[in-house]
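Structures for review follow.
Quick note: the coordinates plus some simple rules give every number you see, no bench work behind them. Since this is a predicted model, take the numbers as computed values, not measurements. Cβ atoms are built from the backbone, for glycine too; each structure is taken alone.
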Structure P
Amino acid sequence: MRWSGGADNRGLLALAAAVAAMPAAGLLRTGPTWASLVVVVLVAALTLTGAAALASVRVTFGPNGLRVGAGPWGWPARSVSSAEILGARVEFRDPATLGAWGYHERPGHTVVMVRAGECLVLDLTGERSLAVAVDGAAAAAAVIDASLAGPVVREGEIAHWGGV
């Protein structure tokens with residue numbers, strides 16, 4: 001079974017665009033030079049790239065496990081093998097309880113928070129967990145739990161994975 005999805009925080013991207021535009025607005029007042037234009041372009045590029053990485057997440061689940069990728073390009077990524085996943089559930093979380101949006105790693109628990117709302121939470125081996133804010137978290141949890149249950153075998157039948 002496979003599932004893919006993600007979440008975006010358009011408000012954070014809009015805020016980053018406004019912050020990236022501020023140095024350019026300052027140049028209009030003081031008059032641009034070549035050096036100041038280079039600095040403005042670099043600041044804008046770094047601001048928007050960083051915001052894009054913090055404002056969106058892409059998640060895929062398949063036979064090999066779960067992959068969480070940051071930003072629209074899905075990098076950097078974190079992978080969890082299927083063997084490590086004990087179960088999946090949905091929780092509603094808020095970035096304010098963590099202190100901010102972004103990637104949070106505490107001993108045994110990792111959270112990828114791009115927005116408030118429903119999160120896919122994986123219970124992992126070793127009393128660890130991984131929570132990711134995604135749209136459609138309930139559907140993801142259902143697919144993951146169904147794949148963990150294994151094939152349904154009735155007496156006298158042969159089990160098949162993935163319709164093979």
Structure Q
Amino acid sequence: MLMPHEVPGLPETRQPVIRLATEEDVEPLHRMLKSLAGNHGPETEFLAEPEDIRRDGFGPQARYESWVVEVAAVPAGFASFFPTYSTFKSRACLHLDNLYVEPEFRGLGLAQLLLRQVRQRALELECWRIDLHVHVSSPARQVYERFGFTHTSDTVYSLPLQSGT
């Protein structure tokens with residue numbers, strides 16, 4: 001499923017295309033994930049390997065979905081997300097886990113195109129909201145706020161689980 005999107009000022013041969021990621025995208029997804037993790041600072045431990053992406057991102061038991069944006073047939077960014085659920089609302093939700101655009105492609109509106117695709121998938125999956133976690137000092141907050149995301153009063157806690165504990 002290819003979805004071309006027109007970006008004013010770009011020649012026709014460089015217009016972005018958004019498509020569902022396939023197993024052929026494992027290596028570019030891994031490279032972009034690693035780059036994204038590097039943006040989170042030295043304290044971020046990046047453990048994902050290409051085989052993890054292949055196992056968990058594709059096939060009948062996929063744990064998440066990824067969409068790739070290409071410019072001139074080159075992967076320029078991606079979004080990955082997975083379903084969640086609100087028991088209070090008795091409705092499905094979507095958690096946007098990663099949104100990334102390669103530095104050389106920033107400023108073209110690709111993040112907004114990816115966010116529109118994520119919103120479309122959330123609607124198709126009958127979700128009532130999209131959630132995400134973003135660091136308080138992240139410049140990406142502006143991208144999310146421009147798109148319509150709002151800061152909530154919720155505080156995110158995390159309980160790391162190690163194998164065997």
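If helix-only ellipticity at 222 nm (-39500 (n - 2.57) for each DSSP H run of 4 or more, over all residues; to 500) comes out at -8500 when worked out from the coordinates, which of P, Q was used?
Q
If we compute mean count of other Cβ atoms within 10 Å over residues 73-80 for structures P, Q, which one ends up with the highest value? Walk me through the intermediate numbers first.
Details: P: 13.8; Q: 20.8.
By mean count of other Cβ atoms within 10 Å over residues 73-80, the leading structure of P, Q is Q.
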Looking at mean count of other Cβ atoms within 10 Å over residues 25-32, point out which structure of P, Q has the largest value.
-> Q
So distance in nm of label points 7 Å out along Cα→Cβ at positions 17 and 113, computed for just one structure, reads 2.6; which one of P, Q is that?
-> P
One of P, Q was used to calculate P(r) over Cα pairs in 10 Å bins from 0, in percent, giving 9, 36, 39, 14, 2, 0; which?
-> Q
One of P, Q was used to compute relative contact order in percent (Cα under 8 Å, 6 or more apart), and the answer was 21. Which one was it?
-> P
